[in-house]
Structure I
Amino acid sequence: MEKSVKMIEKFSLFQRITLQGSWFIIIILGNIGLFNYNLIFGTIYLSFSIITTFFLLSITLCRHCPYPCKYDSCLFMSPKIVKKYFKYISPNMNIFEKIVFVIIFLGIGLIPIYWLFISNIFIFIPFIILVIYLYTYMFVYLCTKCYHYSCPFNRAKKSSDT
């Protein structure tokens, strides 16, 4: 007998604050650590962070996510901003968008790890704690209850009524 899973229709304030906060603190710590290690690496990661977070993530994921337009909710930015600048086009992400999204999402948390570990353990420890929290909470909890079925991280079982 399969256990029924309650899908998430609106993200709570706690979920939005902790996920947005974790995402941006990871980026800030990664940039601080990489700039302290090497100006060129810091510049590359800063550019990657800005371009991917504010442009590519929105283009690859947000235009397909039902949450901002259908549920007026979003984990990573204000749903009003998403609705205004990144119009919902369809629920289906193409393979290129899925690959880019995975690279962005994993890259933000994984790229700085080596350099933070060898250069600044005091930045590395909170960085790795936040990365583990963010990825675990997303993949284990949120991705199992999400309506964005086209997302490559989605683990929810699509019911016949959705």
Structure II
Amino acid sequence: MIIDILPHEREHVYHVARLKMAEVYELGQHRSSRQQIINPLHRWVIGCLGEYALAKSLHLEWGFMPYHPDTYDVAGIEVRTSRNANANLYTHDRDKTAIYVHANIFSAAQTVRFNGWARLQDCNIDAHRNNDLPVPCYETPRYKLWPMDMLPL
């Protein structure tokens, strides 16, 4: 599934990303990384583009919501977004039990492609563990993801 992001939608996404980033810094919950030092807003925009695209595909409103550990990105679903066209779905031990949707951004944030989804319990298994990344995590290959047209809502 491919979702086009229009210019006015990108402006909205950037605004929400700025609000989310400011909230995390205000709460003292940010983690430092090389990417965040180079461009701290970049990571937030990527994530927000994936969330917005999923909400758009489901015909749902999307915007800034104050952080709460019990809330989800979109309609009870967590979204993981990457600019790397070959990236897999990355999850962590600390992640909440949910469905995780994998998205890629293309064409200077004008297009989002959804590669599929999986439940956390199917992602966080020993066979997917990758300790060779800067932050060890579970790396679920794309071919193990369910197609988006089978997303349970």
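Comparing I, II, where is mean projected area of the Cα convex hull in nm² highest?
I
For structures I, II, which has the highest computed value of distance in nm of label points 7 Å out along Cα→Cβ at positions 57 and 89?
Working: I: 2.0; II: 1.1.
Max of distance in nm of label points 7 Å out along Cα→Cβ at positions 57 and 89: I.
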Practice prompt. Using helix-only ellipticity at 222 nm (-39500 (n - 2.57) for each DSSP H run of 4 or more, over all residues; to 500) as the calculated read-out, with -16500 as its value, let me know the right label among I, II.
Written response: I
Worksheet item: Can you tell which of I, II yields 1.5 when distance in nm of label points 7 Å out along Cα→Cβ at positions 41 and 81 is derived from it?
Response: II
Worksheet item: When relative contact order in percent (Cα under 8 Å, 6 or more apart) is calculated, the result is 31; to which of the structures I, II does this value belong?
Response: I
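Bear in mind these aren't lab numbers, they're just calculated from the coordinates by the rules spelled out. Keep in mind that this is a model prediction, so the values were computed, not measured. Cβ atoms are built from the backbone, for glycine too; each structure is taken alone.
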